[in-house]
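Undergrad: Multiple structures follow.
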Structure P
Amino acid sequence: MTIQSYLDIAEKKRCLRDTKFKKEWLIPEDELPGSDVKDVLSWPIECGFLSSREIEITESDLPSIAKQIQSKTWSAFEVTSAYCHRASIAHQLVNCLSEVFFEEGLARAKELDDIYEKTGKLVGPLHGLPISLKDNLNVKGQATTIGFVGFAFNPEEFNEDSCLVSLLRNAGAVFSFKTNVPVAMMMPESTNYIFGNTSNPFNRNLTSGGSSGGECALGALLGRCYCGIGSDIGGSLRIPASMQNLFTLRPSSGRFPTLGSRSGLPGLESVASVNGPISTTLTSLELYCKTVVNEGKPWLTDPKCLELPWREVELPEKLIFAVLKDDGVVKPYPAISRAVDMTVKSLKEAGHEVIEWNPLHHKRLTDIVGEFFLSDGGKHCKEYANLTGEPFFPYMKMYNTAKEMSVSALWDLHSERTKLCKEYLEQWNSTASKTACNRPIDAIVMPVSPYSGVGIGKFTYIGYTAVFNALDWAAGTIPVTRADKSCDVKDTLYKPRNDADKLTYDLFDAEEVDGGAAAVQIVCKKLQEEKLVSIMKVVSKTLGTESYWDRKL
């Protein structure tokens, strides 16, 4: 195949997507903000193209929308229409949608309204609620490209839903589109040859992150109604969520179903890719979790899911946190350090205890995860790229040059990872000897990445997230603040400790990242998702960011 052929296929697919938008929902090009307008967060509700009713709907969280549908104040069709209209505007601002199927979503919403009218019963707890999907989740009747041109029409449509999509559909959720991802979902920026790059609505000169970047860029522009599904194998939920100041949950493997999703590294068992929710509100995120686990009972359909219902958690009145400000490898940008300090200060003022955390084995565990990614010698990614001859992006050049790992070497790596994870767990348990009440910490507070926003092509370090993929621990993100060039300035006296640290330090530009998001990561142990969400509520309330996405309408 020639290089031109992959470009032709990509253009055909992109043009096909563009025919699926409703013309009446699209804003004329000359009325969109120019490229000089970096911050477009408020543009959808200030532009005048959404009705007051559409704004009211999309500025409500999912539990509130559910009540309005139940009382018949709003119909599922009306909610879906408002949601899709606002998503269309979001796409025009940051290029976040991949597959578009508005008509199918509206038809399903109308069907749900008819069922409710005839029977007086809701289909399920998500009846009529819009849920956004990352492109790796298969939807019956739609394609799944995961950024590969060779998958643009291969197949043209899937014959059945992914397990998670089916479960959510049975609960009444409505799907109308999927969101952009990087090639193979293995890059920290959401770009590919089919749909191009998704930019960051906080500052459109910055990346939205990856690989759930399309989801998170969309979510920041959709308002309080937003709840979407992403995936995470090295930070792909937490990194883009932090880049857009969103709440997310990276669960331990086995809590949420993954069966039937498309992957760039199919069959990789050494480190698990997990699905998790992203939202502008913890109320919507919690509704999602309870519905998937308690109503969906995913262990009945996905053999990798644990039979573990969503549990009620009673937290101690005073929590104990460990804080990690710097992992000793790459120093965070000033706004990230400020966000961590703000979090620690608010927790201490609320009476919670905070001790220091040692980043034990962080670099080695991150390196091991990277070795797992390449253990097939890049065979699958090369095979998919060779379907059309598309070249690898610079971020993925190692997939083109990697050598396949022997089984014995892989087993040795598994053994080393297990040993390091055991030592990490022991460090957690040993904190009981360092706390005032002689019990171990409840959670770790730390950066999600070094970046409070980063320019296109400049994301180079995932060590703050990948370590917990190696451990398979539960982790989430909480919005804190935004980068401010007037106070988040470069420390000119700092001496980088290694090449990775120097690269990140040299790339920092206070002017470039001004306005970028600054979030923190909260980490609990394996399978402590319920505890994590409860702690996230405490921390965000202490910070005053549980209502970060509330808007004055």
Structure Q
Amino acid sequence: MKAVMVMFDSLNRHMLPNYGCEWLQAPNFRRLSETTVTFDNCYAGSLPCMPARRELHTGRHNFLHRSWGPLEPFDDSMVDVLRRKGVYTHLVTDHTHYFEDGGATYHTRFNSWEYARGQEGDPWKGNVRDPHIPESLSGPKIGDLWRQDWVNRSYLDTEEKQPQAVTFDNGIAFIETNRSQDNWFLQIETFDPHEPFFTQQKYKDLYPHAYNGKHFDWPDYGRVSQQPEEVQHAVYEYAALVSMCDAYLGKVLDLFDRHDLWQDTMLIVNTDHGFLLGEHEWWGKNIQPFYNEIAQLPLFVWDPRSGAKGERSDTLAQTIDIAPTLLEFFDAALPADMLGKPLRGANGSDRQPIREAALFGMHGGHINVTDGRYVYMRAPQRFDNGPLFEYTLMPTHMHNRFDVKELNDLRLREPFSFTKGCRTLEIPAHTYVNPYVHGTLLFDLERDPKQQSPIEDIAVEARMIRLMAGLMRDNDAPKEQFERMGIPVDGIVDEEALRQEKEVRREHRKADLGLNEEWTEKGRDAYFGLRCFTPEALRPSLREGLIGFVQAAGKTVIDDSAIVEWVSASGPQGQQMLGVLKRLVL
């Protein structure tokens, strides 16, 4: 038996014809649904990129215990299990995060791997002279990411040089070389259509439109501030890159047809998460609530044992189910700590529900749960989003190791149920998100599939909290995660307590300086956002500073522009807070 997994990054379900998008040109994705089972109710687990990949290896959630980071020494990697079983494993990828401090233990689990250079700000080609960077709507990126990306682009002037093309060519070469052999797993993984939405002109030509504005194919994570025609241009840039992904998916499907690999080769096509392209007035995937544009994923599975194809499954599946699905296919024992379920029973005539509810989120963000109809996004109950810790034996962030200042207050924590008796470091967490600013949200997907109007239904909320707490217990979530969310470990909450909780938040959102001032809604939102990102001890001085500004400026109406004016005049710290406001509120 053989298996191929084709994995895209930031592939939006709602932009594919398989899920109702009629204008984006992706004929091979349409074809894919004819040859596989299309999952209609698949959700992410841990976000974003490397937390999702840790789930792909371990079949259990990552986000309750730590943020972005490598596989841990105590993790059971699906790839390692396959190797011990005698299955040859090979990775072809252009995903740069595997080769940074925060991802360094993933690709080395495979027997062999190939890396195509040049995506995003991959530190690939060395140019001392600054590249030409056109005037752009995109803001500066982390470190040298922006500059390096424009260096890289100058070397990617034809399609065959682009990392996605090289990655798929490498994957196809592996299949051609080894198709007559047995017992192998190939992971073809491209960073596309992750931002920047860089591709060749022939794909852009599929989406003709009038646009004479600044260069814009790399939206900044945050609130939409661009004009509608600028937003639409970025959507078309994304669509062009999806069409390129579709073309290379077609090459894999052609290979399956040519050599009739359908007889003995599993095919999984998946992604780690979606991406907001202006929906809900947001760009990105990691600082706003995880709406379904981010959390609900496309998933396609061909299992030659069942032969099910051209069918759709409404089974509530998750990223954590992919590792056990592959292990079960190769008749390998599932590790005891793996919480995902094999999808075989959801992949044919014998399909059965595999879970009542699905848990998803990002470390320090909302904790989210869905039962397929309702999506419940629970926010922390304190302004400071605490208490919150990182539990790890591999203290690295995305691009760098933990700073020594972060490690000054670490302690050793007693083992979790899945750490094989190992104690972990317990490190106070510092996060750039604070979901308290967004509050708790409940959506009824049956009546509001686009999540436009959150509802208040105390009975449903109480039931969703019970589901959430049960899944947190299954994952041996740290006790302080229950405290941060303001829910008991058993998940049984009093409905009156939930009503009081909402009243407390309404009180927190009130803005009154005692000056008989008038507040606009946007002004109140901006001030509330500042308070959410200000340590408790400094909040009184924050209020005093605003009082002084309002009195000196003679303001009678406080709107968002007044808050910006005040913050802008507050020195370097004010400029930092202005950046937070622009991303989250303004």
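None of the figures in this text is laboratory data; all of them are computed from the coordinates on show. The structure displayed is predicted, hence computed values, not measured ones. Cβ atoms are built from the backbone, for glycine too; each structure is taken alone.
Undergrad: Comparing distance in nm of label points 7 Å out along Cα→Cβ at positions 200 and 224 across P, Q, which is largest?
TA: Q
Undergrad: Hey, another quick one. Have a look at P, Q and say which one yields 20.5 for mean count of other Cβ atoms within 10 Å over residues 288-295, as calculated.
TA: Clearly, the read-out refers to P.
Undergrad: Okay, next question. Suppose distance in nm of label points 7 Å out along Cα→Cβ at positions 256 and 280 works out to 3.1; of P, Q, which structure was it derived from?
TA: Structure of origin is Q.
Undergrad: For mean count of other Cβ atoms within 10 Å over residues 432-439, which of the structures P, Q scores highest?
TA: Q
Undergrad: When Rg and Dmax of the Cα atoms in Å is calculated, the result is 24.2, 80; to which of the structures P, Q does this value belong?
TA: Attributed to the structure labelled Q.
Undergrad: A further question on this structure: Have a look at P, Q and say which one yields 0.25 for FRET efficiency 1/(1 + (r/R0)^6) of positions 232 and 312 (r between Cβ atoms, R0 = 25 Å, to 0.05), as calculated.
TA: It was calculated from structure Q.
Undergrad: If you work out distance in nm of label points 7 Å out along Cα→Cβ at positions 64 and 216 for P, Q, which one comes out largest?
TA: Q
Undergrad: Something else: Looking at distance in nm of label points 7 Å out along Cα→Cβ at positions 440 and 512, point out which structure of P, Q has the largest value.
TA: Top value of distance in nm of label points 7 Å out along Cα→Cβ at positions 440 and 512, among P, Q, belongs to structure P.
Undergrad: Moving on. Comparing distance in nm of label points 7 Å out along Cα→Cβ at positions 320 and 336 across P, Q, which structure shows the greatest value?
TA: Sorting by distance in nm of label points 7 Å out along Cα→Cβ at positions 320 and 336 in descending order puts P first.
Undergrad: Compare FRET efficiency 1/(1 + (r/R0)^6) of positions 272 and 472 (r between Cβ atoms, R0 = 25 Å, to 0.05) across structures P, Q and report the one with the greatest value.
TA: Largest one: structure P.
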